[in-house]
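Please find the structures below.
Computed from the coordinates by the stated procedures, all read-outs in this text should not be read as laboratory data. Predicted, not measured: the structure shown is a model, and the values here were computed from it.
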Structure P
């Protein structure tokens, strides 16, 4: 996706990166197996700051190559 980088720093200094996911659908397929019931419509990553503001990243389960960023 053009405006998202998904990676996990490892304790041994390495890093796992999901760089082959160019759409939200590809990322969701990489993260979730088909063992779940109904497929997710989206993956939402949400964080709340100490002053109560919420930041959400919404990754749609479609061919979109952009992620929505919502700041409240």
Structure Q
């Protein structure tokens, strides 16, 4: 059984929150010299930022896949 979808505003907020968390993790990894981990976190942050922009209707590109 599928759970009901969250309201659009909540999904946008969730995506923004996750983008911010991954960006913070990336910055911390960069500061501690973990370049590979930082790049992985930056990529995940960009994924969630792209998703938030898609949900807002600010892009013509399809939603990123998980």
Structure R
């Protein structure tokens, strides 16, 4: 699975959890479990973004030494 596909899946899951949270807020229910899931999913997105940042930076600084894979 490529990083792009992984990010799409995670973003879809974030949207699903957001809808559940919204409905629970409207009904006055507790949504702490969903909030925890949402936070975990955001961490996953940030982790991938951070990896891409450092990989791009390394490619710019050391273009010969970074593998294309």
Subject >> Value 2.2, calculated as mean projected area of the Cα convex hull in nm², for residues 9-48 alone, assigned to which of P, Q, R >> reply: Q
Original post:
To which of P, Q, R does the computed value -28500 (helix-only ellipticity at 222 nm (-39500 (n - 2.57) for each DSSP H run of 4 or more, over all residues; to 500)) belong?
Top reply: R
